[in-house]
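Structures follow.
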Structure 1
Amino acid sequence: MHPVGFGQTDVGRTREQNEDCMFADDGLGLYVVCDGMGGHAAGEVASASAIETVAEELKSQIDTLTRCRRGQGPSEAVIGVVRDAVQKACVKVWQLAAADEARTGMGCTLTLLLVLGNKAFIAHVGDSRLYLLRAEKLSQLTTDHTMANELAQAGLISAEEVKDHQYAHVLTRAIGTQPHVTADVLMMDVVPGDRFLLCSDGLADHIDDEDWIGERLAEETAIVPQSLIDFANSNGGHDNVTVIAVAVEPDDPEIEIIDEMSSEVQGKFEALQAVFMFEGLSLALLTRVLQSCDIDSYNPGDVVVSKGESCGELRIVLEGKLSLLEGKGDGERELGPGQHVGATTLLAPRAARATLAAKSACRLLTLRREPFWSLIKSRPWLGVGLLERLNRRLAEDIDDTSEGDGL
């Protein structure tokens, strides 16, 4: 697979200068949008400097990126490279601001997409956005780092109030306003046919109908940026607007396996969504959960967990069948694709109430306690929701042990 991207930036209808900046390089697989702030050309300096630093840092790690693209190196190494590049960009902008009093307080947002083979790496700071169109469904992969959005996450205002809130554009994170920044970094599988949209808030502020935006993104990639810029300007063009559209295209030998690849990726998400804990989560949050899971394979007759053995894992069937033996009720209980066991043991390990064995060759998606707790500590609002669902299920099990999850 290889990415093909097109981007454009426009000053809009009311601003005198364009403080947005963009970068698109199909060969590197790198696409970046930055929206500067600071005035007196400082925002323009911040966004341009951030992009220059990120591009230089990633180019300096081309060997690591190439190995990942070829499937020869660990993807986790690229996560470190991306995170370091964003931090160095933050330091660079901070230093430029410190060296010139006229640039005090300057900074920028940064939204980055790096496509390497069948993996995509996303880094995000601020309120520019990244969307994914997959199977005709548009999903926002980034979360706006604004005070209004954080108030909504805390339950202090509704999601509907965010857009028009007085703090809707007050950033809680930015590149260069402090010497250190914590970027949201996400790795995900990509499949041929995926379409990505990176944009500054000059477009994002006008995205009320995601279906309409998805339809535009599905059009010929080369015409998407100008089409969406025209759309933003027709709605007032109150800000600079930058748009990059990226299509993930198959290499010729891959064409025959596109459906197989898509089914594999989609199957993982469907298996997660079938679990009560993850029902209704966004694609971005499901991706973070998926990153914390392992895929385990078993042959017919293999014992996964023995009765009485300490259990602290959620296991979800991707393929094949499992048997629960000597559990509650009479006889054998069979689990197939999409079914799960062990969810409440993520709260605290306990002895398995049944023996879990592979009835046929099977693959399981396994979420273990340590990665689970690391995930919820790093994403507190996600953690609150997941723990609430787990506690509710645990209370149901206590009230009626006949309704337990089998382990």
Structure 2
Amino acid sequence: MPLTDTQLKKLKPKEKVYRIADSSGLAIEVKPSGVKIWRFRYRFEAKASMMSLGEYPLIGLAAARAKRDQARELLDKGINPTQHKREAQEARKLEAEVLKVEEAKMTFNDLFLIWHKHNSLTWVYAHSRDIRERIEKHLLPSLGALPLEEIKPMDVIKALKLIEQGGRVETTRRIKQYTNRIFKFGIGFGHCERNPASELPDDIFQKAEKKNYAHTTDPKVLTQILRAIDDYAGDISTQKALELAPYVFLRSKEIAGIRWEEIDLDNRVIDIPAERMKKKRPHIVPISSKVLEIIEFMNPLSGSCEFLFPSPRSQSRPLGEQTLNPALHRLGFKDVQTFHGFRHTASTLLNEMGFMGDLIEKQLAHEETNKVRGAYNKAQYLPQRKEMMQAWANYLDGLKAGGDVVPFMKSQ
């Protein structure tokens, strides 16, 4: 039977914690100290969970039921109420910190901390840490203590030139981008009125030499890489995304964000919408036997989620694209093979094997001369591409199996 206010008032503490149910997952928990806490039991993604709704009598029976109903509404929308509560608390805490800082004269360091905390709610941990360490090392020593309104373009130039003089051309470019983003954030939230980083001329900084992504076309080295990926001991989403990469020719962001709704097993294709592709054109990836094996492996692990490869931190978000290349580096192939380099590896070897260049370029989703035709004809050469992708999968599987794999030739 549902609880009443009279029952709640009469509940006495015992030697151990005990709970009495109300209705629809709501219960009152009585501690040995006499403290009474409202608890809400629920299941999210097939896992049993429980959250606190506040202390009785500060939160009365009617208010507790209203909080329970709010949590159930979130569950109906596919939102974990505990995670939602935590994020709301973080947002309130951030807002309080902003107000506190605004009482004093805000410095660049103050703005950086607010900007970083705001964005780290959606960044993966490794990416968040990398940005923080870069700014702390290269920017805060020069600009950190300066009030925002006193920072001039020349102050930013001096800070960036110190980085450039150390031979870190690419780091200089990235720090310049971060500086611009921090000031734009400050303007958006009313912390400052101008962005000195946006006023810098581009031609006063050195340009980084454009280098191809590291990749191998040596079958023996490629075999070592494929076997090392199979033995990767980290997060399963990361391992399977790494395993998928050589077989599908997609970029890291495109792989990390694959949704179950994009997978068409009846037609054996992954149908990626335009907004997820670099060139903003829809793209089809044939599902070879190996790709199907990976999809079937992930189904019991992430089939109830939106994404094929969910983040280990939250199944409501995709795997962070920034985790894939470092994961490959940790296997010992930093200057040998990058994640993006798998596209170059496939392109080179497939061309050597005699496949038609148009097939390869289409599967790589490269720019077409006729942009209108490219935007609409996403299925161009699809039967031939399915044949090519299965042949490529057979080749890679053969390398891993350790047999003598003879590069196949395909007539034009």
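Nothing in this text is a laboratory measurement; each read-out follows from the coordinates by a stated rule. The structure presented is a predicted model; accordingly, all values stated were derived computationally and were not measured. Cβ atoms are built from the backbone, for glycine too; each structure is taken alone.
Listing for the model above:
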read-out	value
If Kirkwood radius over Cα pairs in Å, for residues 157-396 alone is computed and equals 21.3, the structure in 1, 2	1
Source structure (of 1, 2) for helix-only ellipticity at 222 nm (-39500 (n - 2.57) for each DSSP H run of 4 or more, over all residues; to 500), computed value -10500	1
Structure (1, 2) behind the derived value -0.51, -0.65, -1.11, -1.18 of log10 I(q)/I(0) by the Debye sum over Cα atoms at q = 0.07, 0.08, 0.12, 0.13 Å⁻¹	2
Answer label among 1, 2 for the case where distance in nm of label points 7 Å out along Cα→Cβ at positions 53 and 165, calculated from the coordinates, equals 2.8	1
For 11 (relative contact order in percent (Cα under 8 Å, 6 or more apart), calculated) the corresponding structure among 1, 2	2
